[in-house]
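Each in structure tokens, the structures are laid out below.
Please treat every number below as a calculation from the coordinates, not as lab data. A quick note: this is a predicted structure, and the numbers were derived from the prediction, not measured. Cβ atoms are built from the backbone, for glycine too; each structure is taken alone.
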Structure 1
Amino acid sequence: MSGGQQQMLAIGRALMSRPRLVLFDEISLGLAPIMMDRLYEALAELRAAGLTMVIVEQDVERALDLADEVHVMEHGRFALSGTAKTIRDDPMLRHLYIGTGT
């Protein structure tokens, strides 16, 4: 199995027991772009169904699409906390943490 296939299998196994909370660490690691699209569509559906997720992800744009709240860590400490909308709408924060804006 490829790394991406192993990642998808691990996600499926985690969801089989219908948990109320799932922790994801670098969920898109090793996935082809088309699989990332499918994965995030599925996560959006799970979110809409009431699943709580804690996601550690370097793909900030995708994570912001799913997030209600965002916590950015730098050097082991919280550097920023707020709503996804706050971060997405603030040009300086976009520049600092996403790489666009200003």
Structure 2
Amino acid sequence: MGTRFEILINKSPQKTLNKLKDKDEKVAKIISDHIIKLEDDPYTPRSGTDIDHIKGSKPPGYRLRIGAQIRVEYNINSFNQTVTITRIHLTKRRKSDYKK
């Protein structure tokens, strides 16, 4: 097993997560569980974890998609073995998302 990454969460995404814990604890737990999985491998998509590189971002950023409505953006420092969560974004469903 390789080296584990340390997870750091910036102030803004931490506030989002704390607010979400008050509103919808189940969703907050799902997000937290996915963030914890980044300790093992923050680069590779796997079942239930859609990871994509954000093109043109400096430093190189990544996006973790959880379901249709949750995005977690983060940066990786491979030298220090850290993953820094920079943004948690919840999107609203559009009418086009619903089946007719």
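Quick check: 14.0 is what I get for mean count of other Cβ atoms within 10 Å over residues 52-59, calculated from one of 1, 2. Which structure matches?
Working: 1: 14.0; 2: 9.6.
This value belongs to structure 1.
Let me ask something else. Where is distance in nm of label points 7 Å out along Cα→Cβ at positions 28 and 44 largest, in which of 1, 2? Intermediate values should be presented prior to the final figure.
On the way: 1: 1.3; 2: 3.3.
Greatest value across 1, 2: structure 2.
Of structures 1, 2, which gives -8000 when helix-only ellipticity at 222 nm (-39500 (n - 2.57) for each DSSP H run of 4 or more, over all residues; to 500) is computed from the coordinates? It would help to have the intermediate numbers written out before the result.
Numbers: 1: -12500; 2: -8000.
Of the structures listed, the value fits 2.
Here is a further query. Here distance in nm of label points 7 Å out along Cα→Cβ at positions 12 and 84 was calculated and came to 1.3; which of the structures 1, 2 was it taken from?
Working: 1: 2.5; 2: 1.3.
Label of the source structure: 2.
Comparing relative contact order in percent (Cα under 8 Å, 6 or more apart) across structures 1, 2, which is largest?
Values: 1: 19; 2: 29.
For this comparison of relative contact order in percent (Cα under 8 Å, 6 or more apart), the top structure is 2.
Next question. Comparing distance in nm of label points 7 Å out along Cα→Cβ at positions 20 and 92 across structures 1, 2, which is largest?
Structure 1 gives the largest value of distance in nm of label points 7 Å out along Cα→Cβ at positions 20 and 92 among 1, 2.
Let me ask you something else. As an exercise: semi-axes √(5λ) of the Cα gyration tensor in Å, calculated from one structure in 1, 2, equals 25, 16, 13. Which structure is it?
Working: 1: 25, 16, 13; 2: 23, 16, 13.
Answer by label: 1.
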